[in-house]
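*Asks:* Next up: some structures, all given as structure tokens.
What follows is calculated from the coordinates using simple rules that are stated; it is not laboratory data. Here the structure is a predicted model, which means the values were calculated and not measured. Cβ atoms are built from the backbone, for glycine too; each structure is taken alone.
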Structure 1
Amino acid sequence: MSISGIVVAAGLGRRFGAMKQHVELDGVPLWQWARRALIEGGVDEVVVVGPVEGGIAGGERRRDSVAAGLGEISDQATFVLVHDAARPLASADLVGRVIKRLEQGDVDGVVPVVPVRDTLKEVSGQDIVCTVDRLNLVTAQTPQGFRVSTLARAHASITGDASDDASMVEAVGGTVAWVTGHPGNLKLTYPEDLKVLEALL
């Protein structure tokens, strides 16, 4: 059973103000941190999508870059883990837990999640409409793992954009389970996030 990985490192970093894939954490580019976590966690091969050393060309949207990565993974791969380069502190242990849940064989996808800690409000203009019950709400992280066949079918069937691959698998009827993520597996989105990542490291 072969397991492939895709590191998505093709974003323009508009909110960050620069291309995040070239940002370094402790002297190492973010995408290399992400790639290393996948390999240390048990992934057999990793395709990096983005303008980095050894990377392949990405697409205009995140989902286009994932599709490009799917086209380059091994034909023998049963499962694939999709990981954002902007999450450099994912651990090998987290990767291993995603793989272990996939290998149980009863789901099409696995997503690491963390509980929502803050009170959530729905707003309209300048007004708060209501407080949202957060009891069953979680925040999704990466790496997200999938059966290659199901993820490929989702990408072939859905033409619109998607915020993550799990939502695409859900849209084609796939079963997605969750495993416990880690609060430290933060995504670099804004410049101030880099200071938080450095402190966590």
Structure 2
Amino acid sequence: MAINLSELPYAKDALAPYISANTLEFHYGKHHKTYVDNLNKLIAGTDLEGKTLEEIIINAAKDPAKAGTFNNAAQVWNHSFYWKCLKPQGGGAPTGAVAAKINAAFGSYDKFVEELKNAGATQFGSGWAWLVLDGNDLKITKTPNADTPLAHGRKALLTIDVWEHAYYLDYQNRRPDYLTAVIQNLINWDFVNANLG
């Protein structure tokens, strides 16, 4: 069972002007696809062939000799998850169960936004900003490179990709502007709420 490149849940131009079709062409069409292709090569003929993506990540995370497999598998998972965290005409204050949990955990939506932006802006180098469920608690965290909450027993609810390939064509070095645009205009709160269930 090969690992497949998941379909984008919208057209490549659907997130414009906040994320351009040009960025998605490269980010999804080249970067994400390359992680999928590399992973399939790395697991071919090994004990990981035929496993689910989640099983591959958890297995490879425990074995330093499988760092390349972990990096590609985690990047496939992170990207597939990230695409679902976005939608046209998204963003703004959440609704549903997550709204109450955000207010309880952070005091207000504005404080949540401040902490999420800070996590993304201060992630040194490449990585990810996350809203996770750690037990029953909502937390904001960040991971470097390909690392993912899945490898640490946390449940991802939301992520924003802060690798340069996620924003550089549209925002150059202005990562905070990209984070603001995503939070205000693209977060798919329906998906975040579904992850709570």
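*Asks:* Given that mean count of other Cβ atoms within 10 Å over residues 84-91, derived from a single structure, equals 18.8, which label among 1, 2 identifies that structure?
*Replies:* 2
*Asks:* As an exercise: helix-only ellipticity at 222 nm (-39500 (n - 2.57) for each DSSP H run of 4 or more, over all residues; to 500), calculated from one structure in 1, 2, equals -13500. Which structure is it? Write down the numbers at each step before the final one.
*Replies:* Numbers: 1: -8500; 2: -13500.
Traced to structure 2.
*Asks:* Taking distance in nm of label points 7 Å out along Cα→Cβ at positions 100 and 116 as the quantity of interest, name the structure among 1, 2 where it is greatest. Can you show the working numbers first?
*Replies:* Working: 1: 2.9; 2: 2.0.
Looking at the calculated values, the largest one is 1.
*Asks:* When FRET efficiency 1/(1 + (r/R0)^6) of positions 4 and 92 (r between Cβ atoms, R0 = 35 Å, to 0.05) is calculated for each of the structures 1, 2, which structure yields the highest value? Present the calculation step by step, with values, prior to reporting the outcome.
*Replies:* Working: 1: 1.00; 2: 0.60.
Evaluating FRET efficiency 1/(1 + (r/R0)^6) of positions 4 and 92 (r between Cβ atoms, R0 = 35 Å, to 0.05) on every structure, the highest lands on 1.
*Asks:* Given a value of 21.8 for mean count of other Cβ atoms within 10 Å over residues 28-35, point me to the structure among 1, 2 it was derived from.
*Replies:* Label of the source structure: 1.
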